[in-house]
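Got some structures for you, see below.
Read the figures in this text as sums done on the coordinates, not as results from a lab. None of these values were measured; they are calculated from a predicted model. Cβ atoms are built from the backbone, for glycine too; each structure is taken alone.
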Structure P
Amino acid sequence: MPRIHFLQHVHFESPGYIEQWAKEKHYTVSFTRFYESFELPDPEEFDWLVVMGGPMSVHDDEQYGWLKAEKSFIRAAIEANKTVIGICLGCQLVAQVLGSRVFPNVKKEIGWFPVSCTESGSKSDIMKGLPHELMAFHWHGDTFELPKNAVHLMQTPICKIQAFLYKDNVLGLQFHLEAQKKNLDQMILNCKNELVPDDYVQTEQAILGHADYIKDCNEYFKILLHNLE
């Protein structure tokens, strides 16, 4: 029975559906919350590591004293062959740990936008049961190079690398399939200053007006989690 450990960077980006899924399956969950006093566990104490999102950059080591330790911890988890899921900032951290360059994208992508499978993604077992294109929630400004030896799974027109799989147990997702209504409310409340109108930045009203997408997103994540088990 998997023991799942979450790395949470800010209080308003919680695990959402992933925690609900884990509890429904009676899996053990534990947390490192970097915005509180914290202690990182030994990799032997968990089976899955889930690295959540946050408004900071992977390059903000000086501003956030825990970032270097977190990167070393993620690297140790990957080397120990743990199942690792990185979401948004977590995805970028995993990519950087795997040797990729992380950099600002040409535009921010905030709101509901469809992601589509790449040719390699459509052939990957991790994507079994998922549609070729699905609607997902985005809130990111940075992007990254595909890690060496990783499979490119999904993309959008403005952000080429939206999802990747390294080996068979390290999954990176730029978008938020875990988001539930309270997650959207909290992200908007705490990061409203980023909602500056642009080609790929939706308004608060547009984001909350499509909260009906959440149920499908959570179901898509359920399929991905099952495929990782």
Structure Q
Amino acid sequence: MASVLVVEDEPTIADVVSRYLQRAGHETRTAEDGPRAVQVADAMRPDLVVLDLMLPGFDGLEVMRRLREREAHARTAIILLTAKGEEHDRIVGLRRGADDYVVKPFSPGELIARVDAVLRRVDASATPDEAPEEALLFDGLRIEPAARQVFAAGPDGGEREVGLTQREFDLLAHLARNPGRAFSRNQLMDAVWQYSFYTDTSTVTVHVRRLRAKLEPDPAQPRYVQTVWGVGYRFAP
């Protein structure tokens, strides 16, 4: 069972989403505006937040910014609820740390499938009965799968920790476990997001851009996560 915070100012939508999540076995709480969402999240420390973009008080992007600034929510997954006309805000949200989005109107079943897919990524880390996966070491880069940490060479010759969201880490780890292999965006959606049916692959593009901004010394000339034109991306050791 996971804890899920539903942030939605429409009571009917919040109630329906909460009931479906509860039927799926999750614990839920709700918040109806931006300030209340941050307050409840700080007290609850949810595993995942279902976050509407248009909120009273301040909007969902501001909620997400405040949560991402807090260490307690560094690994909290966020799924945005957006309207069809909010494509710009959706892209901004992905760039700022959202793990996924669902466009209104949506079916509750689709949302639960997205929630479960995101949560499976959390559960996919090594269990106590499994030997911890060894570190992935490359020139200037160290990936620790068991601790879910990434360290890159710093300007002083030492290491600096690279703060990644859950999805950014999963994407980097998948590419780094298969160095030199080119993956299409659809293959990455299937492997990292676990959406074999998902058709909008712009999410992959946005996450790669965010990953490069945090990881690469020069994001315009990526050293590690490289574009394979006409195909997708590969990790260059």
Structure R
Amino acid sequence: MSKMAIMVDGGFFQRRANKLWGNCASGAERAQELMVYCRTHLKHHEERADLYRIFYYDCPPSSSTVYHPYSKKQIDLKKTSLYKWMSEFHAELMKSRKVALRFGRLSDSTAAYTLPSNTIKKLCNGTISWNDLKEENFVLNVTQKGVDMRIGVDISSIAYKKQADQIVLIAGDSDFVPAAKVARREGIDFILDQMHQRINQDLQEHIDGLRSKAKPNLDARGVIK
């Protein structure tokens, strides 16, 4: 039986999970959903695999203080519900068997509350006005450092050391193409789970297959959101 390593880009997973399944009130509950989701990859049609390890890549929640342009107040992020949610999520993963957390760091100096692109688009086309904005329309934007590098290093290490026969990467961008090419040259079966998000052609050229286990959320036209 083959051995499988599963790698999860945490920021990507959180965005797609919220898009496909909706927001989750409990961080612990979302962590359990992730564990169940990852393990669905161990059995695919007639294929079965043993789990080597699940690697989850993320950053600890920011504990800095950030100015909010709508409320005109300094927000202590350590006292926010998001900080509590993420801390609970990570704590639950740490207790899970065969799970390794790989933490990068957040660039707190660039942290800022901003308007998402869809809200800016509505402002520009006149769908909404500045007077329609509320505090919750602003989202915290913090740059991650070192996460992609850790994913690439672990893919290469597993490939060179022959620690797994197959790697499933849950991600959605092409930053991992060089590492994917290394893994394939070393004989690793490299599978991408893009959770039904469209991917760039250059990424699809350097993987051995797409396999999304997420049940898609369809719009009124039957198109994946």
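Look at distance in nm of label points 7 Å out along Cα→Cβ at positions 142 and 158 for each of P, Q, R: the largest one is in R. Among candidates P, Q, R, the computation of distance in nm of label points 7 Å out along Cα→Cβ at positions 6 and 70 that gave 1.4 used structure P.
Could you figure out which one of P, Q, R the value 1.11 for Cα Rg over 2.2 N^0.38 Å was computed from? Considering all the candidates, the number was obtained from R.
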